1. With volume of the Cα convex hull per residue in Å³ computed per structure, which member of P, Q shows the largest figure?
2. Tell me which of P, Q gives 0.45 when you compute FRET efficiency 1/(1 + (r/R0)^6) of positions 46 and 366 (r between Cβ atoms, R0 = 25 Å, to 0.05).
3. Can you rank P, Q by relative contact order in percent (Cα under 8 Å, 6 or more apart) and just name the one with the largest value?
4. To test your reading of the models, identify which of P, Q gives -7000 for helix-only ellipticity at 222 nm (-39500 (n - 2.57) for each DSSP H run of 4 or more, over all residues; to 500) when calculated.
5. So distance in nm of label points 7 Å out along Cα→Cβ at positions 70 and 318, computed for just one structure, reads 0.5; which one of P, Q is that?
6. Suppose you compute distance in nm of label points 7 Å out along Cα→Cβ at positions 390 and 462 for every structure in P, Q: which one lands on 2.6?
Structure P
Amino acid sequence: MLRIMLLVATAASGLACSLVVEPAFADTRETASMVDRPNILMIFLDDFGWKDTSYMGSDFYETPNIDELAHSGMVFTDAYSCAANCAPARACLLSGQYTPRHEIYNVGTRPRGKSEYRRLKHVPGVDTLDPKIKTWAHQLQVAGYKTATIGKWHLSEDPLPYGFDVNVGGTHSGSPPRGYYPPHNRVPNLEDAPPNEYLTDRLSDEASKFITENKGHPWMLYLTHFAVHTPLDAKTELVAKYEAKQPGQLHNHVKMATMIQAVDDGVGKIVATLDQLGIRDNTVIIFYSDNGGYGPATDMDPLKGYKGTYYEGGIRVPFFVSWPGKTQPNTISSEPITGVDLYPTLCDIAGAELPSEQAVDGVSLVPLFKGDVQRMTAANGPRSIYWHFPAYLDAYSVWDEQQDPLFRSRPCSVVRKGKWKLMQFFETDELELYDLENDIGETKNVAADNPQVVKSLFSNLQAWQTNVNAPTPSTPNEEFDPVAEKSAIEAMLNPAGGQKKKAKRLK
């Protein structure tokens, strides 16, 4: 059932009194006019946390241009990435498929962390998106769109065979070419960067250039910034500003603040380009991030966790859509959405067909964007969304809010349905249940108090695993040493100095 209510947001969120649309919806696809197809700009950031914008509550980072865009459309408070780190999140986004279908589970295929701490042999998966998979970029090309990827690619050596006409900066690398300052050797269309050019600025300029050159017909621009991925490389001319600024209670990282401002300044320039060309009203802008923020430098409070964890701070991310004339300004949705939804959504906006030869796991969000009450009802209540990570991801050198001191994530599978989130851990067969409506910070595992909910969700999760042929790690790792594991955990929890080693924001 869909509910509409008036929300007065807290001062921490920075959001005004707004219409709230809370539907549980079916996949009802609306075809865009082939005559009046809108341009599409997706601004996709890297390691950008749920609270890293002013409109979501940052008390140190400055994002006036992003905030203005967010207020011009619909903000999603419960938007998710399909994975807790870069490569699998991007593979899900481009393919419209959950991880077991494309088999990219981690950054690279090697096991992470010390072997004596891993109880099971991880599932390596693959590190390249199968070129036989038709991406949404392919489908939009067929529909007559000019397509470009500008920035990070991370899924193969060359994005052009995956449906893009233009590539600036995209390679198999998941990190900036050489930090955020040149030289950018062997990186497509960035070789001519002058010595003091900041990479984020250059990518924003390339975006404006692409938009200007293609103003005469529909285009889709996937602006996939490297920012704010490590290395934490400050934009030099902004450092003094943030060093002089009063630190916030939530955020205080000077380098991160400069990196975020560089993104925001670029967003302002790109929107100004759209205005100058007279095409802003015919351009859909989607703002999104690939996973939670980098733990040692930012904070998603009240969410638990950060990049690499499957707690909320690692997978819940900022998301909004600004679509003039279609999306009502200053609206907020708490409907859970996820990365695989973008494939059918983009095709829906563009009037492109979904591929007939492959699965697409998401649903179009276009009816939700439009707040269409009649079309946003569903007979079966909230839908389920899923995550599957049959690998390991080792801890930061300083840690907190992760599964244990040794790993940010161990092999797990997750389902969210409505307010409930169930986590399955393959090493121990443990199940954790969280009531996100009443405990957004996942402070209390309520599995023991809700056996019927656990039974229903676990059955749901197992059925989905079977349906997508999800590999579940079960082979014991012969190098696992329980004594060494226990000793290492105890040393982290009770170091010689008596001070628990925790994550801390680095200046």
Structure Q
Amino acid sequence: MKHFSTRFLVIVSLLTLLFFNLSSLTAFAAKHEKKAKAAKETPIDRWAANPKASFDIKKMGDMSDFDPSNPIVPTGDTFKIAVVASHSGPAAIVGQLMWFNIQWVAHDYNKRGGIMVDGKKKLIEVIKADHAGKIDQVKKVCERMVLQEKVNVLWGTDGSHLMKVINETANKYKIIAINGVTLADDLQDATNFSRYAFQVSFSNSQVGRALAYYYGQIRKKEKKFYILCQDFGAGHDIAAGFKRGLKEYYPDAQIVGEDYHKLFITDFAPYLEKVKASGAEVIFTGDFPPDSPNILKQARQMNIMIPIANNYLDNPDVLHATGVEGTKGLVNVTSWSVGNPHYKLPDHIKLEKIWTDLQKNKWKSPPYNQMKSFEHFAGSYGTWTQTLYWFLSIVERAKVSDPEKIIALWENDTYKAINGKVYKMRACDHKVIQDLAVSEFVPPEEQKISYNLPPYYWFKGISFYGPTYPIPAGKVLPWMDQKLDRCTGKNEWGE
């Protein structure tokens, strides 16, 4: 009996020791797993978990009577947004696109009863400020908006050189300027920075680096690239971003040719012959229309069927001229998409259905009832509307139109868009930190991977968004000018 008791005690002791060792090992493993997870976590993961504001479709007003051709524009004591753009001239369609999107947001807020600001609910009034694409007009029209129309916000525009003037005017008169469109990296550098200006668009260098990351870290296939860009600042900046990105993310890649052409030429054959002779597997271009669609069209006519990596070849009206086979294999970087499928979240699906129903059944006037560009809530429309909702959420939280209080709130603010995308306003230079995405264009029967709603394709007559790959924000952070005193000593996350 005594012998049995001794053995029993030994066994119990061994089991107890084993239990405590296993518990210690489990705790040790859990602790290190937590540390490893924290090490992998980026600032944007933390912001996404607890954004300071989000788009809430439950608060959305009744959009059933929204007519972009005949908007309801309030007057009186309103909160005023000037859309500074080419509302006339050769780029007038660009002004129509911008006007349409800003009016959409204003209509929504006005249907809610307006925005609480300066102690009362005010309707939002959107005013056309036409610079017609001319540098000598933009300053005049901006000053008229500020001094005569008494606008609260200058929103623009099509052209970085024009946006620079808008920002200068905003700085002079101390009102908010929002760069919703242009991509120049130097608009918020040490020379040009304004506390009153905020850049919610992505930038030229990010375009290049994102496409380099896609080819080097995701696709890992083509290695020979030919750069063909417009011969002005933006063209060189986008190309420089691509070259930098290749060094970072795809050192085995080769640039087999590099050319810069005058803007708006009509004959790309000499350049495309060089592309063909180079053995390039991909054409990289940052060209905006009409140059980018002309490159595509003429390349296909010359039987150059290699992919074209780009950031502007996503206008469905333009792409229909080239057809399904001609647009197949295009690779497009966007600041809106978040990976497949495009419509993951119930509220995003609901908004797409509201939009497509209005476009099909209610918008009876051109161009809104004719152009395929208006058929879906996607691309630039997502970015332009959601970043404006972000700004208005700042005004709502500030409860005043005072630019100083708006600035104080917007710096370091985080916002979650309807598709789950998260924005962070980098405080030191007022540039947005965000994930990007790259899409491969595929024929209609393959577009279901992206367009996951009936009829399960974006457009019947072209290749369009198919496989889509998120590009992490940390791999394409916007350039920060360390010479800007506000940014000295900070990392690219602004921390």
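Since every read-out is calculated from the coordinates, none of them should be taken as a lab result. In this text the structure is predicted, and so the values were computed from the model without any measurement. Cβ atoms are built from the backbone, for glycine too; each structure is taken alone.
1. Values: P: 151; Q: 207.
Top value of volume of the Cα convex hull per residue in Å³, among P, Q, belongs to structure Q.
2. P
3. On the way: P: 25; Q: 16.
Greatest value across P, Q: structure P.
4. Only structure P yields this read-out.
5. Source structure: P.
6. On the way: P: 1.7; Q: 2.6.
Structure Q accounts for this read-out.
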